[in-house]
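Pasting the structures in now, so scroll down.
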Structure P
């Protein structure tokens, strides 16, 4: 990287994370890339103030002419009213009763486009309202376009993952800002009248069957086919608007959405694209050729929007993609001094820092401490929709969560995951979010020793749920065929019991870990003896050498004469 590029990168770097506080990670898996022919999208919803809970919106009917209030997802701010539809579909988390699922990551984009006064649709409302109205991914894309065109777009640039049982899409959108716009040619005329700025510009591409994609707070769609509506849909002014704003001057066929609306920078590669690279790397053996790009050292060596995995992926494979600290790469977070004596792969904020005149960064991995919730939405077209969709849902850090099956046709949420059971500033012992945070935050104190024990129970629970899926499907299908209400009740009871059972097992794990590792010791039972065996393994030779190097003879034993 040239020195001038480094200086420019760091000038942008310290403002970049002002709008990436809700940094998230998504992967998109087409049906031809999975072992069972299902589609999957993942979503890791990261924010230091997002409370992890499982949203539920029941299906409902409304009178003609009804209106609905819209509140900003991030803040709860009232944004306005929009027209309500006559019937809405039920939604569990980010998946509806027709197996349509939507996730997102915020990329910000051009600063002058990040605010649109009086707009009513923020990105969160756009997702959840669309889920209540769409039966397919294509219908969801159509509704996205209609809503922002009519009501404006109140958020920064966003990438969305959209799936149904047959197709998976990536859609990238950015608002039109608040400055009146004049056509480039009309600017020369004294009679030119500024055009009213409405809505957003966007493009959606279908991921080819057999391939996977992903996005993590960096716009990724570059050039796209202009005459292939089967695989690419876009707003009619996505190119003309960029021309009018001076972002693009070439021929239409050369237009690149990401280069126009969010050009790649060091932070876009190192903090964002690197997470997708790491996930791709777990399932494709050729990704090391993009290491320099992921590290922000060669921004011209860009990764493709989608890749073909070396083998077809299972749910377990996708879970592994979501669990990553760059292990085995030059960015491995377990290996440098920042990991401490117990190889902790986390770094506390801020992510960017300066010392002695130098500017530096901490890595930003997919697995991170401030995750509110995450999921794998799996859509299976060979089953009736309420049974075919499974929202594999977890709260807190992806590395130590448990993905528990929540069938998309369920009509009740487990108490431990329900909205209102605790909040970010209200502790609840019976809350999944607080229970998982108790385990993970305790593990951060002695990570190397505790994480294998956590992973053992994690594997036990997830393995059980995955192994039971076919039997649960069969039982639910048999009931559903005879009586739809009985089938729905069955998957509801199963999902509720699974969720509450996961939390109960995790509460037991916390009690075990806290007892065993309290006060820096490692204690185990000693037969029938009242007192346990106590092991004090210390910091390890490598860390002790670092102490000696740092302190010299300060702690050296002085031999008596």
Structure Q
């Protein structure tokens, strides 16, 4: 039982208790302190969620703390994370904190996944620090100030300060004690943001268990619907995002945008799946936003129905732009829940009108007979697709789509020009008779394109007759000869390595590397080298053979240094890990018996 362990001050974190004990007992060795308190030298100095608490409770008795659960609830940050975890995770986290395996604690809580910045070094409020020196004669680290992303002290509304350790204190196992006096460069700066102070108060309530928040019972969607964001059976996301940003900015919380990072990407996700892993700051912001009195969004969308008559949008019609459409039909889209009006003109054009983000959106359903007649006329006049699109009030792709059923005027080509183009292509193929037609095309692409457009049948027939025959490539490598050469090289390199007696194990990759043919021996081509592969398999060392060789080297080294051969000394010099194989242990006994 450890004597002289200090009792906790109000709202003191366990990290601070251990740091004060280390300072009072003049124990400068982190490993010795960890072994004394936890029975394990490898524990790290964790501020928020420490482990090995059962071992600590067995060695240390505190007058004000009667159980391990009380240590967790009063001296750690587990009460802060408890409302943000589902029931199953709470049990597993408690087991990890009490037990001796705390490596996965922060992953289970969701700190790593939600990008919560863990406190690497302790933080403090300058006002609390000065008051502690006056009231207790010494300072200590408060729990409330160690919460991730807390920026102000909820009791004094001043910004908390990060303690910067010295170079000798930069150790994951070192518990940093608080300074004995106020550091000169510390400044007391008051906070002017009402929202940031509210967040700090909410963090404090979460830590004290007085917030009433429980992730297993939260229902953001119901509260959002009650606030007036439900529009025709769907939540108005645009108004939700805008009001949420205005809520943060009006509360002078511009600095929060760097921490919550683009609400439009996570706000809807946290509303749908609140039990998923999210930063505690985001839950607090959403809760404060829903508790805040805001002006409800306008749920009645602007109707697409306006007083008629309505204008015609067909550029091909004589009455284009005139208000000649008198009757329309309206319906509500089942998927988007938007009101859509269908307008039919006497020229045959049918189009729809709807509102998307407050702007008119038109879509053509039928172009009509007048528009199609003008399209045919433009095609006969050999006008380009772009020019036709300007005339019809559309784009070139639409003109191309609807002109497929109409024949364009074919330009008559003279026999002399056609014969000249054919002769050029024939000479080009003869010039590159060993190349494929596809490769010859790139020598004169304009000539090939012209023939393809004006004499396609002749071009395809001529290319089919003059295409190059596919030749079967002879193997460029004699694999049998190469197999024989490589197998001899492997045997030579093996003899050479056994003379050198390297400390590395003689594996397939090592031998192949020394031979210089890894690409043949260690890849798919190894099936073409059966003799070399068999030679590798026979010559490479097994793990037990490698251990025996290391034992012999270690024994020789010990004998040369004039030391006595002892089993533990041979094992250490040979760098063997336990358990040792039976053949290796027999080799050690043989060496000791000589």
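For the reader, a short list of remarks on this structure follows.
- At a computed 2.4 (distance in nm of label points 7 Å out along Cα→Cβ at positions 89 and 481), which of P, Q: P
- Computed over structures P, Q, Cα Rg over 2.2 N^0.38 Å reaches its largest value in Q.
- Parent structure of the calculated result 100, 63, 20, given that Cα extents along the principal axes in Å, for residues 345-528 alone is the read-out and P, Q the choices: Q
- Given 3.3 for distance in nm of label points 7 Å out along Cα→Cβ at positions 177 and 225, calculated: source structure among P, Q: P
- Structure from which -14000 was derived, helix-only ellipticity at 222 nm (-39500 (n - 2.57) for each DSSP H run of 4 or more, over all residues; to 500), options P, Q: Q
- For 15 (relative contact order in percent (Cα under 8 Å, 6 or more apart), calculated) the corresponding structure among P, Q: P
- Answer label among P, Q for the case where FRET efficiency 1/(1 + (r/R0)^6) of positions 313 and 457 (r between Cβ atoms, R0 = 25 Å, to 0.05), calculated from the coordinates, equals 0.55: P
- Looking at mean projected area of the Cα convex hull in nm², for residues 433-552 alone over structures P, Q, structure Q comes out largest.
Any read-out appearing in this document is the output of simple, stated calculations on the displayed coordinates, not a laboratory observation. As the structure is a computational prediction, the values presented were derived from the model and not from experiment. Cβ atoms are built from the backbone, for glycine too; each structure is taken alone.
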